[in-house]
Every structure is written in C-alpha cells, then in structure tokens.
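Take a look at the structures listed below.
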Structure 1
C-alpha cells in the first residue's frame, strides 16, 4: 500500500518532522515516500495559470503535475502539519489550492455537475496542536478543522476518510506526555493504513 506523507513546517527539527519520520519508520519498509513542502520550496501562490487550470481542467503547471503524479502513485496520503490560527499552514493550503484542481481531483461536467475523481485515495490527517483537547472541544476548533479538510476537501474530491489523529499540547514541557501523544498518533495512522492493506501487502 504505497503511502505519501506530506509535511508543512519550515523547521526540520520540529515535532511535525519528528512525527512524520516516526510514522515513515512504522509503516512497512519500501512503501513510503515523503514530501517536505517547505524544504522542497513548493510555491503555494495561486497564479493566473492556476486559475486557467481551475476553469478549464487543462494545462496544469509543471510543478502541479509533478505533485499530482506522486499522489497518483499512492493509495494513502498522510498530511502532517501544525495547526496555525486554527487551520493548516499557508504552504499546505496553497498546495491543496493548486494541486487538487478541476481535471484531476474532480471534474466539472458540461452540464455543471461535478464528478469526484480521487476515489482511489485515502487521506489521513495528523494536526499538531499547541492547545489541549479541552480548549479544542470548548471552542469547536477540532470540529471546524475537520469540517474544512475532511468534508470540504477530502469528501469533495471523493477520497476516503482515513484516520484523523490530533496531537494536543505539542508545546508542553512534559516530554513523557508529548511522547505518548506522538506514539498514539503514529499507531493510529499505521493501523489505519496497514489494516486496510490486503494480507499479501502487509
């Protein structure tokens, strides 16, 4: 089951990258590719060329096609990202804006209907949050983020919802508590990916 792990954090020593590396090592050897949007210098700016692709479903820029191709090689997509201002980082939002477009992630039919094109893909989310779970529950932050990404993006493109595992209190000084949260997130996604795989692929 080929898995693509996408990270969106400029600091290679961040908890985001640490967790992504742990997850890569926990999944079956040889089945995982990683995409570090910050290190790779992906340009998240939505240009007139992207607007043309969105409107016509054709002529995607070369960097967008490259991203689509590596997603096409995966059955599972894992987004590992810090929660900034209750949403995804700008580079990840721009990646979604530019890559998940008409003609690839969905198709706008001539009659105005929409065909969802990513049914082959399962998407897993690992949001890394600075606040505790109680804050997220009281203010509806988790529900808002899940609605935005799971419903607004994953469902819209016809992809499957995989595991969504929040890592709360990411900036806590309690190393043991942080380690438990990371281990639980890694195991939650690992189990979701591996348990879906046919026995011969495990």
Structure 2
C-alpha cells in the first residue's frame, strides 16, 4: 500500500498533467511555460521539474498512451483479412476521425505540437515516432487500394493528400460543440464520399503512369 508521501506525489503528478493538458489545449503548446503549468497545478516552479524535465516530457506523457491505443485499433483493421482493401481503409479512416473528434480539445497537441515530417525515418521525439507510425498505417491502407505497380513515391504522395484531407476535415470541427455521435452520424456519409472520390482520383492518375 502506498504511503501518504507517495499518494501526495502521485496527486501532484496528476495535477501537473491535468494543468498542462488544459493550458496546452487553451493556448497552444508553444505559448505555455513550465512556470504557468506549475501555478495552474498548485505547485512551485521548482517542484514541477522533479516530475517532468520540460514541456516535451509533458507532451510525451499526455500523448503517448492515447496515440498508442489509436495505433492498435487501426492496426487491427489492417490485419483483418476478412476486409477488402477499400473496407479496411474506410475502417482505419473512420477510427482515426472518431479518435480526433472525440479528443477535440487535445487534437492539436496530439498531432501538431513539436511535429516534424510524417516520412522522417528517425524523429527525435517518441511522440513523433508514433505519429509517423500512424501515418505508416494509413499509407499501408492506401497502398492496398492502388494498382500493385504504383511506385512508392506516388503512394507516399497519395497518402499525404489523403492525410491532409483528413486533417482538414477534422480541423473544421475541432471547435464544434455538437456531441460526437451526432456529429459522426450527420457527417459520416459525406466523409465516406470524400474517401471514395479521393481513391477514384488516385486510381485515375496511377493508371496514367508517369504522365499523370
């Protein structure tokens, strides 16, 4: 059984994470200081460093578990051999969109804070590594829907277009107060049509080869 000091330490740690999440969501990652997070958490600006060495450490602790869970869900659909490639892509896409809209207050923190290129092989931050693995799953799903001889660079370009479109749609609704289930029920047909149109365009240009 944890003693009183251990309980207080864990409470302080949770308070710091909660304060960081709130401030990052309200003002953005770059604008918030460690001192402000400490004040919001009710601890001193020196105490916070006993728990987290910097904002990147806070970003890691806030983001990794949710993003890893998302990765597992998306990967499960890609491993499901009963799904046709287009159905697998739709399932992966819906899972990604649902996750982002369910975490609207933290969406930019999860995906934009300290972000680097999605095709960078060895990003320094672990949170960017999991982001890039999520992109890799989407790339795998897109590739499965294309002609098998589609060049890798073309697959990467298509996946980027798909990814940018996803984030554009999600960003449109990050400040919406509409409940998640209502929002998805209303918009999923439009989302699905968007993916179908994108895939049709990818197929059309892929079959045109290098002249596309």
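All of the numbers you see were taken from the coordinates with simple rules; none came from a lab. Since the model is a prediction, treat every value here as computed from it, not as a measurement. Cβ atoms are built from the backbone, for glycine too; each structure is taken alone.
Out of 1, 2, which structure matches 39, 12, 7 when semi-axes √(5λ) of the Cα gyration tensor in Å, for residues 24-95 alone is calculated?
Derived from the structure labelled 2.
So helix-only ellipticity at 222 nm (-39500 (n - 2.57) for each DSSP H run of 4 or more, over all residues; to 500), computed for just one structure, reads -11500; which one of 1, 2 is that?
On the way: 1: -11500; 2: -24000.
Structure 1 accounts for this read-out.
Can you tell which of 1, 2 yields 23 when relative contact order in percent (Cα under 8 Å, 6 or more apart) is derived from it?
Working: 1: 23; 2: 19.
So the calculation was done on 1.
Can you tell which of 1, 2 yields 2.7 when distance in nm of label points 7 Å out along Cα→Cβ at positions 16 and 160 is derived from it?
Values: 1: 2.7; 2: 3.8.
Source structure: 1.
Supply the structure label, taken from 1, 2, corresponding to mean count of other Cβ atoms within 10 Å over residues 56-63 with the calculated value 19.9.
2
In terms of distance in nm of label points 7 Å out along Cα→Cβ at positions 144 and 176, which of structures 1, 2 is highest?
Of structures 1, 2, the maximum of distance in nm of label points 7 Å out along Cα→Cβ at positions 144 and 176 occurs in 1.
Of structures 1, 2, which gives 28, 20, 17 when semi-axes √(5λ) of the Cα gyration tensor in Å is computed from the coordinates?
It must be structure 1, since only it matches.
Please state which of the structures 1, 2 yields 2.3 when distance in nm of label points 7 Å out along Cα→Cβ at positions 152 and 168 is computed from it. Walk me through the numbers before you get to the answer.
Details: 1: 2.3; 2: 2.8.
Answer for the origin of the read-out: 1.
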